[in-house]
Every structure is written in C-alpha cells, then in structure tokens.
Structure I
Amino acid sequence: MVIVPAGTKHQFLNTGPTPLILYTVYSPAEHKPTTVHKTKEEGDKEEEEGIDEPPAWAHRSKQENEAAGLVPSEE
C-alpha cells in the first residue's frame, strides 16, 4: 500500500514482468487506518462514540503538509 499525501507529485511505474494492478482512492481519510466496518450503522455508531476518528494528517492542507515535511515544497 502506498499513501500519497495531498499535493505530492507522484508516478507509479511497473518495472516487473507482472501486470500492475492499481486501486486509487481519493479522499481525506475519514476513519483511522485500522478501521473495518461491517455495516454503515456500525461505522456511524463508532464515529458518534468517538471510537473512530480520522487521522489528523487527513485534513491538513498542502501548505500544512509542506510545513510538516510530508510533502516537498515546489519552490
């Protein structure tokens, strides 16, 4: 798995003989990385109870990610 923080330029190249399978998910993350909900109701309940909170980095701007050193500055 590869996570690309907001604002990061990226490119994936397949250098091997096996075809590359790429699943792309766009978001800010709305759940902690280890979350698995079997139903929407279960997810809603955990969010309401504060059990499942998104990671802080998920809602940072590109500028905040650059300042934190998570994304190289384009300057």
Structure II
Amino acid sequence: MGEDFDYDRWYPEVPAVMDAKQLADLLQTSDQIVRLWVREGIIPAHRKEGGRKLHFLRHEIFEWLMATRYVPGEYE
C-alpha cells in the first residue's frame, strides 16, 4: 500500500483520522493497549502541540499493519 492507494475507495468505513478508541475497535483490542503501544513506540501516533489526545492516521496504521503482519511459516 503506497501513496497511490485509494483508502477511501477500499476502506470507506475506516476514518482517515482516528482516536484511540476508534483504532482499538478497528484492531479489536482495548484503548489501553493502544496507548501502551504508543508509549512503547510500537505504533505510529500523533498529538497536537500541547495536547493529550492521540490521533492515528489511517494510511500510517495500514502501512504499520502490513509491515508487522504475521505470516504463518515465515520463520520456520
């Protein structure tokens, strides 16, 4: 998935910018786990200057998912 990928066409139900709860729902986990991943530098996230609320960009999350996906048999 690169810059030319049309996320709006293929994933219209996924917002272009998500908060921690929306991302947790998408990943079927809790927002506490998402926040832990941010603290540990595992997942890409953004904060407005001086802000506390986390924001996640759809294209970055999808790229992260592709880069870190598990492929059965890959490490055997």
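Here helix-only ellipticity at 222 nm (-39500 (n - 2.57) for each DSSP H run of 4 or more, over all residues; to 500) was derived from just one of the structures I, II, and that gives -11000; the source is II.
Quick check on the output: 44, 31, 20 is Cα extents along the principal axes in Å, derived from one of I, II. Which one produced it? Label of the originating structure: II.
When relative contact order in percent (Cα under 8 Å, 6 or more apart) is calculated for each of structures I, II, structure I comes out greatest. Assign the value 0.95, calculated as FRET efficiency 1/(1 + (r/R0)^6) of positions 13 and 45 (r between Cβ atoms, R0 = 35 Å, to 0.05), to the correct structure from I, II. Here the read-out was taken from II.
No lab work stands behind these numbers, since they all come straight from the coordinates. Treat the numbers as computed from the prediction; the structure is a model and nothing was measured. Cβ atoms are built from the backbone, for glycine too; each structure is taken alone.
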